[in-house]
Structure P
Amino acid sequence: MTVAGERPLTTLGRRAFWDRDVYRAELTRVFRTTWLFVGLESEIPTPGDYVTRPMAEDRVIVVRDEEGVVRVLLNTCRHRGAQLCSADAGNTSHFRCSYHGWTYNNAGDLRGVPEMREVYGKDFDRGEHGLLGPPKVDTFHGLIFASWNPEAPPLVDYLGDAAWYLEAIFGRADQNLEIMGPPSRNMVGTNWKVGAENYVGDGYHLSTTHQIPIRMGVFGDPRAMDDIENRRADPFHCVVAGNGHGVRVQQIPMEYPRPTFVGYPEQLWPEFERNLDTDQRDLMTGLAVMHGNIFPNFSFIEVLQMPWGGAAAAPTAYTHIRLWSPLDVDRTEMLAWGLVPPGSPPEYRAAARKALIRTNHVSGSFDVDDLQNWTSMAEANAGVTAQTDVFNYAGGADLEPASYRGWPGRVYGVDHSEVNQRHMYETWAELMDWDPSLGRVRDATEGE
C-alpha cells in the first residue's frame, strides 16, 4: 500500500489528527466528495416523517415527502440562512422559517413567502428558491446515504466489496432492520478518525482496553472453546473492502452442520437463510463479532454477547451502528443506534436492548473504556512536540491476502492486524493529497 503512490503507509503523522488546517481541508476533500450516512428508512417510515442529522458540519433534514420519496435537505432557509427545523425528529408537511416566515413543503419546494408581491415584486420565482440538498441520495437495505459530490459513483459501486458484508447484516431479513429507539448522542473530545479506525478493524485493543468486561464473561467463558472437537479451521479474518472500507470477522471456532445464527430466535433462522447466499450463510454461521467502517465515518458491529448475572441465560446477538460526525479537530458528535430484526419476539428485543446498554451504549462498559483512551489521545497530542511524532500502523505489513471461500475483498486470515487501518488511511491520504515527507496536506489553506 502506498500514500498517493509514493511509499507504504506504515506510519501517519500525528498532525493528520490534531492540526486544525488539516481538519478544515477534510471538510472539503473528504466530506464533500464521499457518500455519507445520514439515517435509516425505519426512522422515517411514513410521509412527513423526518429526522435532523449532520453531514460533517452541515446540518440536514432527512425526510420522507408526501409522495414517499426520501429527501435530504440542507437545514437552512434560503432567505437569511436561519435554521428551519430545530427538532431532532417529527412529522410535518411543511417547514416554516421562524425569522421571516418563508415556508417550504417537505420536498423542499418554496411554497409561502409573506408579502411576496409587495416585497419582491411580481417577477419573484419561488421555483428558484427551494431548499438546497446533496445532488445524490440513495439507500442500501434501509441505510440512507447522501453525497455533495455530483460526480460520486453510484452508492453500490462506492460500497464496493463492503456491500456484500453489509447485505449479510442489513439484508438478511425480509424487511429492513428496526431501530430499538432514537439514537443516543454523545460529544466526544477526540478526532473523528479515532473511532472510525477502531471499528474498521482494531481487534488488537480488546484484551487490554476491555479486559474487565471480558473477565466478567460478556463473551462467555473462553475456556469453553478448548473443549470444541469439531473445530473451524479459519475463524478470524480482516477484510480490506476497497474505497477505504474495512471489515473484521471473528467466528466461534467450531463447525456447524447447518446455517446457525447464534443469538437470534430460531424462528428467524429460515428467513435469514432464505435471504443470504451460500457464502453469506457461511459468514454469519457461528458469528461472534463482525465490525467495520464505511469510509469515512459510518461504523457497524454485529456482536454476540452473554448476559451478565446468570450462566443459564442464552447468548444474544444484535446490530449496532455509529456515525462519527466531526465538529472540530478534537471534538466529535457520536450518534449510535441499536437494531433488531423485524418480527422478533419481545423477550429477545428486551435482551438485545439490555446487552447494548451494558456494553456498546454511551454508558456501557465498552464505551467507557474506549472513550477514556480516545479523549486521552487528544489531550496528550495537543502540544507542538507531540505532533512532530507519528502513529504506527505497521501491524501485519508483511501479510499476504488469501482467497477464502467466496468472500469478496482482500481477505487476511488473521485476527489482530492493521491492514484495514492502513487501507483506510491510504484512501484518506489520497483524497487529502497528503505529503508524508512533510507531514501535512499539500497546499492546505484555512477554510478551504
Structure Q
Amino acid sequence: ASQIGTGLTGVLYVLDEPTVGLHQRDTERLINTLKRLRDLGNTVVVVEHDPEVLKAADWIVDFGPGAGKSGGKVVAEGTPTEIMKNPNSLTGKYLSGKKIVNNELTEYRLPSFSSFISISGCSEHNLKNITVNFPLKQYICVTGVSGSGKSTLIHDTLYPALSKALNPYSQEKAGKFEKITGTKQIDQVLLVDQSPIGRTSRSNPATYIGVFTDIRELFAETTEARLRGLTPSHFSFNVQGGRCEACQGQGFTKVEMQFLPDVWVECEECHGTRFKEEILEVQFKDKNIHQVLEMTVSEALDFFQSFPKITSKLLVLQKIGLDYLCLGQPSPTLSGGESQRLKLARELVKPSGSHTVYLLDEPTTGLHFADVEKLLSVIRELVKRESTVIVIEHNLDMIKSADFIIDLGPEGGKKGGEIVAQGTPAEIAKNERSWTGQYLKKVLI
C-alpha cells in the first residue's frame, strides 16, 4: 500500500507468500493492491499457493513435478486458463476443479460433541470476555479475519491455561481468563509450531523420528561390523567412537571471522561424511552409513523395504508429504512448514493411547493443494487416535473439512474479539454475520 502512494514505475516487486495469515476477504484486497502496482507500470512476481491469487495472475510459472530432488523443473507456464488446461500441471488440475482436496468426511464418522474443554472470561488483548467450548476428540478450526483474536485465544490463553492445569509447575503465563474446565479428560497439550526441530547439523529427520537408531542397529549386525567389534554407537555422529573427531561429527568446521559472520567449511578430515574411514568401510547392501543418510525418504523406503521396523516410520514421513527430504538433512536447513510437519510425524510414530490436544497455527503455510490433502489425512489420523486437534487456519480446504469451527470477529483489532459463529462448516456457511461463512459457502459442495 505504501508503494502505491509513492507512484513509482518500472520497479520489480518480489513477494514470497504474501497471503500468509490473511483471511479470504483480506486476500481480495491484496490482489487489488497488486493489480494497482502492475497498472502503475511495475512488474510484480509472487511465490504463492492461494487459488484466488493464482487465478488473478497474468502469467503463471509452475515448478515441479515433485519436491526436492524430484523438482526444479518448469512443468508449465502460461495464463491461468492455459495452466488449467495443461495435463502436466498438478496445480492446474486443482485450479480447474478436476482435482479437489478430499475432506474424507464420507469415509469418516460424523462428529458427535459429547465432551468439551471450556474456557471462560477470556479478555486478553482484544478478546471481549468470551467463553469458548472446544469439543474433544475432534478436528476444530479457529477462523476469523486478520487481527480478530485467534492467536490471542489459542497461543496466549488456551495453551498456557492447559499447560498449567496439567502441570502445576509449568512456567507458561496465560492471558486473562476466569476459569477452565474439562482438563481432567486430557493427558497432555502440545503446541506444534514452526520453530526449528534442532539448531545444529546433528539434528535431522532420521534422528528426530527415531529411525536412525534402527538403521544404526542394522549396520552393527553386519558381519564386517561384528568382526571389527563395532556397536550401534559407532555409527552415530553424536558420540565419540566412530564419528570424525576433527569436526565432531558435523561434517563441517567453523571458521571464526572476527568482524564478519562465522563461515562453515567442509571438514578436511572426513570431507563432509561425518565418520571415520573404518566406519565408512562397513557396508549394508553396498551402501555405507553416510550414503544411507544422503538418501531421500522415498529412496530409503525402497532400500529398507524388507525391514518393517524402519519402513513403518518412513511411511509416516511419506504420508505427510516429506518423502523428498534426505534422511540426514540438517534441521537448520528445513523450512518452518517442514519442521512443523516433522513434529506431527513424530507424534504419529509414537504408540497411541494418551489423549493429547494438538494446537497448530496455520500449518498450510507454504503448502501446495496436494500437500494440504496429505496434512488433512494426518490430522484425521490423530483424531482417529482419540486426540483433539485445534488449528488456526484461513485455508478453505482445511476449514470445510473441520468437525467444528469457532469463528472470531467480526473485524480485526478493537472491532474483533467476539465469537461471531460456531458450529459445523454447514452451519457456519449459513451465518450471514460471518465473513468466513460467506467464503465457505462457495466451496461447500
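Here are the numbers:
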item: Which entry (P, Q) yields the derived value -8500 for helix-only ellipticity at 222 nm (-39500 (n - 2.57) for each DSSP H run of 4 or more, over all residues; to 500); result: Q
item: Among P, Q, structure where Rg and Dmax of the Cα atoms in Å, for residues 295-398 alone as derived comes to 17.8, 55; result: P
item: For distance in nm of label points 7 Å out along Cα→Cβ at positions 199 and 255 computed as 3.6, the structure of P, Q it came from; result: P
item: Ranking P, Q by mean count of other Cβ atoms within 10 Å over residues 39-46, the structure that comes out highest; result: P
item: Origin of the derived value 19 (relative contact order in percent (Cα under 8 Å, 6 or more apart); candidates P, Q); result: Q
item: Among P, Q, which structure scores highest (criterion: volume of the Cα convex hull per residue in Å³); result: Q
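Values quoted throughout were computed directly from the atomic coordinates according to the rules given, and no laboratory measurement underlies them. Given the structure is predicted, the values throughout are model-derived calculations rather than measurements. Cβ atoms are built from the backbone, for glycine too; each structure is taken alone.
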